[in-house]
1. For relative contact order in percent (Cα under 8 Å, 6 or more apart), which structure out of P, Q has the highest calculated value?
2. Of the structures labelled P, Q, one was used to calculate distance in nm of label points 7 Å out along Cα→Cβ at positions 32 and 64, giving 1.9. Name it.
3. Out of P, Q, choose the structure whose coordinates give semi-axes √(5λ) of the Cα gyration tensor in Å, for residues 88-135 alone equal to 23, 12, 9 when calculated.
4. Identify the structure, out of P, Q, from whose coordinates P(r) over Cα pairs in 10 Å bins from 0, in percent, for residues 80-167 alone was calculated to give 13, 32, 33, 18, 4.
5. Given a value of -0.80 for log10 I(q)/I(0) by the Debye sum over Cα atoms at q = 0.14 Å⁻¹, for residues 16-127 alone, calculated from one of P, Q, which structure does it belong to?
6. Tell me which structure, out of P, Q, gives -16000 once helix-only ellipticity at 222 nm (-39500 (n - 2.57) for each DSSP H run of 4 or more, over all residues; to 500) is calculated.
Structure P
Amino acid sequence: MASLLIHLAVGKKVNEKLCKKEEPFLTGCIAPDLAKFVGLKRSDSHFQDHDGNYDLKKFLDKYYDYINNEYVLGYYVHLYTDYLWYRYFASEIMDDNYITKLDGTKVKYVSENMAKLYLYNDYSNMSFDLINEYGLDLEFFHKNEYYSNSIIEEVPYDQINILIDATVDILNQKTYKSNFVFNFEQVKQFIDIIADYIIANLKEEKLI
């Protein structure tokens with residue numbers, strides 16, 4: 001999956017065009033990833049079928065009437081970002097139990113956890129570049145006072161700070177200095193391209 005900071009960066013880029021209220025919209029853009037920190041199933045929070053594919057239609061069937069709500073729309077943007085991340089970015093890196101490293105060599109991974117070590121090291125290495133490039137601020141999640149009962153049932157809206165605190169802990173962890181499978185410029189290009197793609201989709205589906 002894309003990292004929390006990548007989701008925030010995509011959300012910021014998308015919202016440059018949408019001009020939604022930033023706090024609830026960006027909260028929606030990260031909310032699905034709360035599931036793993038509170039013991040809920042990723043397949044439920046991310047609307048995945050039994051094969052792990054994202055079922056965006058299932059989300060819209062359930063929440064279409066609320067899509068003008070900033071938090072709900074942000075949640076949809078998160079799901080769409082992960083869908084595009086897996087289909088057009090991660091698939092170029094991870095395929096048939098092999099990871100393609102930056103130098104082109106392929107390494108076989110024996111478990112999902114091994115694969116994630118490569119990905120999350122690179123996420124951590126570029127975290128502060130993402131924060132600076134896209135003007136990301138994790139502090140506003142602690143300062144806001146807008147939490148209330150969420151329309152979306154799949155994650156507990158009022159526990160979002162658990163996810164923020166976990167992300168801050170990750171930022172403080174030691175990582176390898178070198179990147180393994182992708183670099184900041186690649187991720188930046190992905191963010192900019194899919195933000196435009198998502199906006200085009202929202203217009204095509206008449207969601208905005």
Structure Q
Amino acid sequence: MTPEQAKVCPLCGSTTNFFHRDKRRPYYVCKLCHLVHAAACYHLSDEDEKAEYDKHQNSFDDEGYRGFLARMAEPIIATLPAGSEGLEFGCGPGPVLAKMLEQSGYEMTLYDKFYADNQDALLQTYDFITATEVVEHLRQPNEVLAQLWSLLKPGGTLGIMTKQVTTQEAFSAWHYKNDQTHIVFFHSKTFQWLSEKWGASLSSHGADVVLLKKPL
């Protein structure tokens with residue numbers, strides 16, 4: 001990627017400004033949607049990316065991990081009726097969130113680029129889709145989020161959990177950017193931009209969960 005290409009936002013295509021540089025890579029911030037991203041030349045290969053995910057040891061028996069995922073599960077349960085059909089996008093090797101929601105009466109389908117490459121899952125429509133600690137890994141956030149939005153039924157909900165950018169000063173000391181599989185970083189204004197683009201209603205739940213509801 002050339003320096004000029006690095007200045008194009010991968011979400012909205014607008015121009016970006018230099019935002020921060022650490023010892024690993026520079027970051028750019030979009031003037032329009034406020035997404036922060038690392039240039040593609042700093043992205044890991046598929047093999048190296050999966051090797052990082054393989055190190056994760058998340059299981060249903062881990063009470064702390066279930067508590068972490070409850071930040072997504074609770075607003076889903078509070079806003080969608082039992083029996084709703086959902087897709088856990090980016091479920092990882094242990095689809096703990098899907099199991100939690102199944103226990104609460106939801107019908108879940110799984111998709112993950114590395115661990116559940118079920119292409120049929122991307123040909124169906126859903127009442128809701130969850131993307132928990134997923135969007136920060138997306139190389140093509142515009143294309144992937146547009147695809148997920150298209151898989152929602154009218155009135156459906158897209159739930160996204162990701163830690164959000166606040167200030168440039170906070171970003172410089174932010175541990176979240178140090179994970180090299182994290183390549184795009186969303187600001188609260190990024191989700192506002194998405195909601196306006198899609199005509200969606202937007203609600204925030206805690207510091208890192210948003211729900212985007214598709215119009216009927």
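Taken together, the values in this text are just the output of simple stated rules run on the coordinates, not laboratory data. Quick caveat, the model's predicted, so the values are computed rather than measured. Cβ atoms are built from the backbone, for glycine too; each structure is taken alone.
1. Numbers: P: 30; Q: 19.
Structure P comes out on top.
2. On the way: P: 1.9; Q: 4.2.
That value comes from structure P.
3. Details: P: 23, 12, 9; Q: 16, 13, 10.
Computed on structure P.
4. On the way: P: 13, 32, 33, 18, 4; Q: 17, 53, 26, 3, 0.
This figure was derived from P.
5. Here the read-out was taken from Q.
6. Numbers: P: -16000; Q: -8000.
Attributed to the structure labelled P.
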